[in-house]
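Presented below are the structures under discussion, each in the form of structure tokens.
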Structure 1
Amino acid sequence: MVFYTVFELIPYTFIDYALMPILLMYLFLVLLGIIFKKKLVGMAKKVRESFLFSYTLVGMAVLFLVLECSYYSDHHELLADYKNGRFQVIEGRVTDFQTDTHKESFFVAGAFFEYEQFLIAPFFHTVSAEGGPIKEGLKVRLSHVEGKIVKLEIAQ
């Protein structure tokens with residue numbers, strides 16, 4: 001039986017390498033703006049409001065940095081496992097397929113898989129509502145690391 005690849009975990013792309021320095025530079029510039037604004041004497045209401053805005057920007061930058069670090073860490077671990085052959089391959093038909101608008105689960109050869117749409121994650125998580133290929137009875141070959149799908153192949 002011939003399978004074609006629908007999803008495969010890939011090495012880092014340009015955006016993976018560029019996003020962290022961009023976020024750090026953004027955080028640095030916002031902090032610089034806050035430091036220089038503190039030197040102003042007799043702050044008017046507008047300046048105080050811009051402080052609130054600046055601190056909101058700092059909070060957002062820190063949040064995005066934490067999310068990016070988490071994503072990078074997950075991607076790095078999964079990619080290392082995948083490259084070093086520390087994954088399992090399961091082949092069979094999709095059974096007990098359960099779908100919700102934002103979440104899906106199913107079994108293949110007795111192994112359970114579940115994922116959500118709005119995850120920021122490097123593994124497969126495209127639900128049917130967003131054009132995901134998984135459906136009941138579909139013959140698939142899955143490569144996974146602890147239930148995280150790193151390669152999805154579908155039989156022709």
Structure 2
Amino acid sequence: MEALKNITDVVHDVRSNRNFSRRVSEERIAEFHRFALDFNSLLDEMEEWQLRLQAKNAQLLRTALHDPLTGLANRAAFRSGINTLMSSSDARKTSALLFLDGDNFKYINDTWGHATGDRVLIEVAKRLAEFGGLQHKAYRIGGDEFAMVLFGVQSDPKYSGFAQH
């Protein structure tokens with residue numbers, strides 16, 4: 001009976017808590033021993049599947065929220081970030097939102113080709129990310145349009161100069 005209780009407890013924990021790391025103790029009774037081995041093998045597989053699924057979901061989330069060319073957060077991430085920002089009265093008071101749009105960017109693509117245009121966009125993204133560091137957030141909205149959210153800046157003159165250039 002003890003063997004059956006152990007199996008029942010593990011099955012319940014796995015089902016209720018998705019605790020795939022639990023294992024059934026291997027009993028001396030042949031049927032329970034084989035069942036425990038098979039059940040533990042099944043849990044090993046389920047645990048591995050769960051880890052792979054979590055990794056794949058993290059990868060999909062990154063793909064959904066980042067621009068593939070520049071690596072910056074994309075328009076969807078921008079919308080989510082703005083919604084979060086707007087829900088915090090403190091952040092609204094101390095943050096700045098900048099929109100950047102490349103003038104005559106079409107000329108670069110038409111004259112030197114899209115590969116050169118892509119390199120320009122990548123360089124702009126790199127510089128925005130470097131400027132933002134860990135405190136601020138840069139986004140590629142689309143095409144040659146970028147946005148930055150500067151956090152905790154209020155009326156800091158060092159950032160107002162950046163906005164003018």
Structure 3
Amino acid sequence: MKKAIISLGFFLMLALVGCSNPVQDDLLSYVNDELIPISQLEVDAMDAYASVTGVNYTDDYTLYDVLEVTVLPNYEDFYEKLNLITPKTEEVKEIHDIYVEGVGEQYQALLTLRVAIETQSLDEVNAANEKLMSGTQKINDFRFQLQKLAGENDVELEDF
């Protein structure tokens with residue numbers, strides 16, 4: 001299965017330039033106080049997923065076991081905590097909603113992959129891949145919109 005799940009865990013708020021505004025304050029809080037503390041759950045899930053897919057794939061049993069024991073519990077916890085975040089400004093809320101939708105699609109893809117392994121269904125594998133691609137597109141859109149909003153509000157985002 002193609003490794004299409006993308007991790008958020010690479011943003012870090014760095015600097016403010018000029019006076020703050022409500023969007024800037026909300027954006028800083030959103031990333032520093034809300035996303036970063038939960039991002040390790042996503043990283044742990046995706047690292048485990050990557051360890052048994054693509055070139056690291058060995059067999060369905062191993063993939064299924066890692067999905068059940070590590071990937072799904074961590075990603076579900078991440079998704080649930082992401083859903084609890086309530087940005088204060090409409091601008092941050094709009095991009096947050098894109099992220100929630102993308103993560104939700106990827107979570108559904110992982111659940112579908114589990115069913116595909118249980119039933120040995122190629123149709124389910126294809127459905128999981130479609131959900132992964134759609135979720136990835138939304139997460140990429142979220143990242144773009146986050147970068148754009150940060151730039152418009154004098155907030156620097158840096159990889160870490």
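Please treat every number below as a calculation from the coordinates, not as lab data. None of the values given here were measured: they were computed from a predicted structure. Cβ atoms are built from the backbone, for glycine too; each structure is taken alone.
Computing distance in nm of label points 7 Å out along Cα→Cβ at positions 57 and 129 for each of 1, 2, 3, which one ends up highest? Walk me through the numbers before you get to the answer.
Details: 1: 3.5; 2: 2.6; 3: 0.8.
Structure 1 gives the largest value of distance in nm of label points 7 Å out along Cα→Cβ at positions 57 and 129 among 1, 2, 3.
Out of 1, 2, 3, which one gives 45, 17, 11 for semi-axes √(5λ) of the Cα gyration tensor in Å as computed from the coordinates? Present the calculation step by step, with values, prior to reporting the outcome.
On the way: 1: 45, 17, 11; 2: 54, 21, 10; 3: 33, 14, 13.
It was calculated from structure 1.
Given a computed value of 35 for relative contact order in percent (Cα under 8 Å, 6 or more apart), which structure among 1, 2, 3 does it belong to?
On the way: 1: 30; 2: 19; 3: 35.
Considering all the candidates, the number was obtained from 3.
Out of 1, 2, 3, which has the highest value for distance in nm of label points 7 Å out along Cα→Cβ at positions 105 and 121? Numbers along the way, then the final one.
On the way: 1: 1.3; 2: 0.7; 3: 2.0.
If we compare distance in nm of label points 7 Å out along Cα→Cβ at positions 105 and 121 over 1, 2, 3, the biggest value is for 3.
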